[in-house]
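These are the structures, in structure tokens.
A short reminder: the numbers here are calculations on the coordinates, not readings from a lab. These figures come from a predicted structure and were not determined experimentally. Cβ atoms are built from the backbone, for glycine too; each structure is taken alone.
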Structure P
Amino acid sequence: MGALDENLTRRQSALGLFTRFSRSLGLHQTGFGTGHMISYGAVHDPEHAGKHAMQAGVFNVDTGDIEPLDEALINEHVRHSWFRPYQNGKHPSKGETVPDYQPESDRYTWAKAPRYGERVMQTGPLAELVIGGDKLVQDIHQKEGGSTWLRQFARLRRIGHSMWFMRRIVSELASDIDAPFFNPPSPGQECDGQGAGLIQAARGGLGHWVSIKDGVVDRYQIITPTAWNASPKDSNGRHGHWEQSVLGLAVDDLDNPLMVGHVIRSHDPCLVCTVHMLPTGKRIRYGV
């Protein structure tokens, strides 16, 4: 295939159409939000125990450096959330999730406000690829910043990485198909302790923190990727990433704010984690 034919094929591809359409709308110039990014690392590297094929870390936009991830710096604020208030941020191992719905106050969401130290963060495929070392995405990010378009492009490019790693993992499993894959706990064993599980899910960094007392779960807290991105203002009044992404954005039609939709949807939002059921004393009957 000649260079001319190859360029034409690329232009006619779905990715080519998406890129031309998105950039014609100016999506590469909007929706930047916070430049700080967090990734828990993707795909365990079987050749290097305890390491990821795509490293975990934190991108510091002020210095341009990728810093080591320090789980102890993760905390959550509830100053503007509908939960029982506490001072400043709490590490998830000490976190509280006690509903306190007050619609007439200055609180406005069921989402908490995760922070990394004092920094507002974003997470997702863009963070995963920038921190994980994808040269193409790193180069575009350095030249144009973390725009609405680049977040969507990174999501598509991440599929290629995922397919390559999946093929590699399946091949390695097949080469030792009879190896043990699960170590069951001893029955009746009681223990106390705390644990954390951090994984890079499809939408970004997902964290689970558990506390066990007398052999049963005593406390459990989760910070979803959407919680990082959709967080409200924190105790110091700092807007979350989505809020920063749309501040100052021109809206031509208030009844159909398309550009706001483009910005928010570039994060693949999942707000199910902010839906809560509360006891009201009323009985509700659902039909089939």
Structure Q
Amino acid sequence: MPELPEVETVVRGLEPVALGQTIQKVQQRRPNLRFPFPKRFVHKLEGSRIRSIKRRAKYILVFLQSEDVLVIHLGMSGRFLIEDSQQKDCQTNTENSDKSSIEPASAHDHVVMELSNGIVLKYNDARRFGFMTIVPKEELLTHDLFKHLGAEPLGNEFNEHYLAEKAIAKKQSIKSFLMDQKNIAGLGNIYVCEALHLAKISPQRAATCLLRGNQKPSLRAQRLAPAIKTVLTDAIESGGSTLRDHRQADGSLGYFQHSFTVYGREGQACKQRGCEGQIKRTVQAGRSTFYCTVCQR
């Protein structure tokens, strides 16, 4: 499933072509994805101008001039394809001039939006685990999808003090703690494994290792907070990680997977400088965990 870096790269790919544009036509090609589309979905989008596009956790938020917000979750395989229909428009004869310039979509192009600048956005989702909904802007913070989310790990609120405060009285492992969206928004299995390795922390330690007896940040917390920021920033700059379905908005692959230090490297040598350990795979809460048995303590 796309994690924070993959969703962020999609947002950054959509911004240059969609900001300030009006959604002129929408084709909803099926009644549902993971969940049914909201009532009057097409009606609420058509004629609305896109004011901004942001990311919250693993969600894409499209803020509309109508004061509604189009909320998009990519699920396992969701992605956007960007096409320029201007040349097709020029070839449209007067007999067909009242028809949409949107070309026939593939079987997995479930939502197709034509913008006022001639750009066509196609939401493609082969597995249909993604979903879209529309939320009034004033209700966004209190909506069930967002009201319990933790801090953004690339935001100013997130630091070693935040980690220590959240870890108080937590009985779960540090890996489960980091993947809990109520604690930190947007982290998933890949980047938690990578960040814990960079910070040299065992994923099997209790989350309370992030604070000392006086409930101040421990040395591990002081290493982990910047490690998370570094891993996420590097992944975004690399276009995310493409393991199966992820594509950037321009269709290109992410390539951060070539920089993995632990994820998917079971049995290989640790990449930490001076470490002679080997990467081990174990299972925590049903998810594969990769870590070094020597340098991660």
Consider the structures P, Q: one of them gives 0.95 for FRET efficiency 1/(1 + (r/R0)^6) of positions 136 and 184 (r between Cβ atoms, R0 = 41 Å, to 0.05) as calculated from the coordinates. Say which. Q
Identity of the structure behind -6500 (criterion: helix-only ellipticity at 222 nm (-39500 (n - 2.57) for each DSSP H run of 4 or more, over all residues; to 500), calculated), options P, Q: Q
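Which structure, out of P, Q, was Rg/Rh (Cα atoms, Kirkwood Rh) calculated from, if the result is 1.04? Working shown, then result.
Working: P: 1.01; Q: 1.04.
It was calculated from structure Q.
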As an exercise: mean count of other Cβ atoms within 10 Å over residues 32-39, calculated from one structure in P, Q, equals 23.9. Which structure is it? P
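Which structure, out of P, Q, was relative contact order in percent (Cα under 8 Å, 6 or more apart) derived from, given a value of 22? Walk me through the numbers before you get to the answer.
Working: P: 22; Q: 19.
So the calculation was done on P.
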FRET efficiency 1/(1 + (r/R0)^6) of positions 64 and 112 (r between Cβ atoms, R0 = 30 Å, to 0.05) derived as 0.55 - corresponding label from P, Q: P
